[in-house]
Structure P
Amino acid sequence: MYAAVKSVNPNLKPGQAFDTGILDNVTRESIEATLVQNGNRLVRNSIDVSV
């Protein structure tokens, strides 16, 4: 959910109020599309940039 709101309002900081209408476009499918299996857990699919 945070990523969906952040994509619309990139300056959003945790704890700030936001337009909840943004979440009307979030679907289960769109959330599941960002997840991958990691062992017995689902984690957000992202690029690991750690060195």
Structure Q
Amino acid sequence: MLLWDADGWEPDWGQDPHDGLRYAAPSLRQWLWTWADGGNVWDEALAQPE
């Protein structure tokens, strides 16, 4: 499971689309398991870095 930000990379700075990747869950299975179990799948993805 990937969370990608289309505005998160700048091609004029030599970056590529991979630089827009903001979050990657360890696996789709784990992400779906958390979701199906009623967990908040976006907690980790949207957490502010410390």
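Key figures
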item: Per distance in nm of label points 7 Å out along Cα→Cβ at positions 1 and 25, the highest-valued of structures P, Q; result: P
item: Structures P, Q, by mean projected area of the Cα convex hull in nm²: label with the highest value; result: P
item: For relative contact order in percent (Cα under 8 Å, 6 or more apart) computed as 33, the structure of P, Q it came from; result: Q
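Since every read-out is calculated from the coordinates, none of them should be taken as a lab result. Note that this is a predicted model, so its numbers are computed, not measured. Cβ atoms are built from the backbone, for glycine too; each structure is taken alone.
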